[in-house]
Structure formats: structure tokens, C-alpha cells
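Just so you know, all these numbers are worked out from the coordinates, no wet-lab data involved. Note that this is a predicted model, so its numbers are computed, not measured. Cβ atoms are built from the backbone, for glycine too; each structure is taken alone.
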Structure P
Amino acid sequence: QTKKKFEAGTGSNTEISAAQADLVSAQNNFMNALYTALIAKVDLLKATGKL
């Protein structure tokens, strides 16, 4: 959406930068959630004696 506004001349570089920062933040949050889920799975396997 922001990219389309920028390309149409109705958006700003600031909006593009903010959108890119938001994307990186969302990607980091996703990776952190995956890591946390993996750790939880390992902990569960350890607790149930399956690891």
C-alpha cells in the first residue's frame, strides 16, 4: 500500500522508511516466536522423557 502511494507520488520517503522498519520488526517478531515455540517443544519433549 505504501509503495503504491509512493509510486503514485502521494507518499513520502518517510512513509516508505517507516513501512520498511515495520516489516523488519514484524519479521523479527515472527522469528522470535518460532524460536520460542521450538524451545517450548524441546522443553516438552524433555519433560515427557521423549528427548
Structure Q
Amino acid sequence: MLDGGHLMFHAFEAVTGKPPSDRVVQALMTIGLAVVLSFMAFALSNDFFCS
């Protein structure tokens, strides 16, 4: 899990009184991974093509 991910889920649990479902946690972790990989691909392509 990325930095702050646990805090987000704990905050959700504090507000609602129940933890998010495993399906929601898995979906958010997948989205977060996709965002991080997209940023990495953008930075790498920027290094190659914008020299």
C-alpha cells in the first residue's frame, strides 16, 4: 500500500464505523498502482524524448 493509504482507510473506518470491503480496498490499490506506474512512464518518456 502506498504512503497514506492506511491512513485513508482508517479515516474511512473512523467516520463510517466499519472498514471498507476487501473489494473496495483492492480496487483502490489497483487504481493507485496504475497512477504511480503512469507517472513513472511519463517521467521516463520525458527523459528520453525531451532532452
Practice task
Looking at distance in nm of label points 7 Å out along Cα→Cβ at positions 20 and 36, point out which structure of P, Q has the largest value.
Solution key: P
Handout entry: Entry that produces 1.43 once Rg/Rh (Cα atoms, Kirkwood Rh) is calculated, selected from P, Q
Key = P
